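Structures follow.
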Structure I
Amino acid sequence: MPQVWFRPYVWMDYRLALLFTLIIPLILLIWAFVQKVDGIQRLLIIYWRVASLLAITVYLMMGGLGISFISGLMARILIPISLWFWVDINDEIDYQPKSPLKLIFTSWRWAMTIYCILGIVGFAPFLGCAFSENALKNPGCSVWLEGPLMFKDYFHHNSKPAFLGFLGMIGLVIYVVYLSYFVFVKLGKQGRSATQ
C-alpha cells in the first residue's frame, strides 16, 4: 500500500479514541456507580448511547462501506453535544461537592470536547471518501480503514467483511430510528431535561 504522509496521525487518532472514548469513560462510569454519583452516572449512560455510533462506524469500516465516513463525522459532532446538552444534569454536576471523581470527570468532558472538535476538523476533508466509488483504492481514504481492519483481524478473523458491514448497517438503521424518535418526539416533550 502506498505511503501517505498523515498515516501516523490517523493511527494517533485511533489510539486517542481508544483512550478518550472507551477506557476513560468506562473507568468513570464504574467509579460513578461505586460512589453513587447519580448525575455523572446518567450523563455517562447518555454518552455511551450516543458514542455507540463509533462502534457502528468501526463495523461499517470493516465492511468497506463509504457511509462509515459520514457516521464517523456525525459521531464526533454528537458526542460533545451529548456531554453538554442537559441543563439539569449539568446543574447537578456543578453543585456536587468537590471530589477527585468530579475533577477527573470534568477534565475528561472538556478534553473529549476538544478532541472531538479537532477530530471534526481533521476528518472533514475525508468526507468525500463516502461518495467516492474507488474509496478503497484511494490511499487517502483506505488509511482510515486500517485500524478497523486490524480490529477485525483480532476479534473477527473468521468473519467476512460484507457480513460485518451488514451488522454495521443494521446498527446504523437502529441508531438513526432511535435518534429520529428522540429528536422529533422526546425532545419536544422534555426539552433539555434528561429526567423527564
Structure II
Amino acid sequence: MNKQNKVLIVNGSPRRSKNCSKIIENITKKLEENKINYEVLNIYKMDIDYCTACGYCERTGKCVIKDDMTPLYEDFDKSIGTIVVSPMFFQSISTKVKTLVDRTQVFYSSKYILKKPSIDVKKERRGMFIAVGGQPKYENQFLGGQLVMDLFFKCINTKLISNVYMSNSDEVPFDENKVFQEELNGAVINYIKEINDLM
C-alpha cells in the first residue's frame, strides 16, 4: 500500500464493535466518500513494546526495539494526517495509545537533541484527537489525555486542528448520542477540508 499522503487512524480501544470502533467507521466512510487514502491501526492487535527510556534514540535517532512500531515511524513520516480515537483510562488515554506515544520519543530525540530530524519537518500534516469518557461530563474530564496528545502531535510534526470529546458513553453510546454525532460530523468535514487543502 502506498504510504504517501495517507491518513493514519489510531484505534486506541481494546474493545471490538464499541464506541471507538463505531466512531472510526463513521470517519472512514466520510474519508472514502472524499477519496482520501487512510489506514486504521488497531494497535491492541499490534506488538508494540514499552519505551524503557534507555537513551538509545538520544544517541542514534533510532529505537533499539524492533517490533510493530518500527514501520510506523515511516508511516508517520509519509502520512498527511493522523487521527487518534481513544477511550479514557484514569483521566488519560488508553494504555496502548500511551505506549505508542512514548515510542515517538525517537522523533523528539532526533529533532531536539540530535538536531537531525528523522521525520520531514517541512511537510504539513493535520491531526485530530477524539476521546470517549464513560462518566457524565465534568470539568477537566479530558485534560490528562489532551496534554499527552498535544506532545504526541508535536513529535510527529502534525498540526492538531480538532479535539472532539464524548462524555457519558456508559449511559448513552455513540449510536444513540445524536448531539455528539453532529459534533463529530462537523469536525470530520472540517478535517477533510484541511486535508484536501494540503493535497
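Taking Rg/Rh (Cα atoms, Kirkwood Rh) as the criterion, the largest value within structures I, II is that of I. Structures I, II were compared on FRET efficiency 1/(1 + (r/R0)^6) of positions 66 and 146 (r between Cβ atoms, R0 = 35 Å, to 0.05), and the highest value belongs to I. Structures I, II were shown, and helix-only ellipticity at 222 nm (-39500 (n - 2.57) for each DSSP H run of 4 or more, over all residues; to 500) at -22500 was computed from I.
To which of I, II does the computed value 24 (relative contact order in percent (Cα under 8 Å, 6 or more apart)) belong? The value was obtained from structure II.
Rule-based calculations on the coordinates, nothing more; no lab input. It should be emphasised that the depicted structure is a prediction, and the values quoted were computed from it without experimental measurement. Cβ atoms are built from the backbone, for glycine too; each structure is taken alone.
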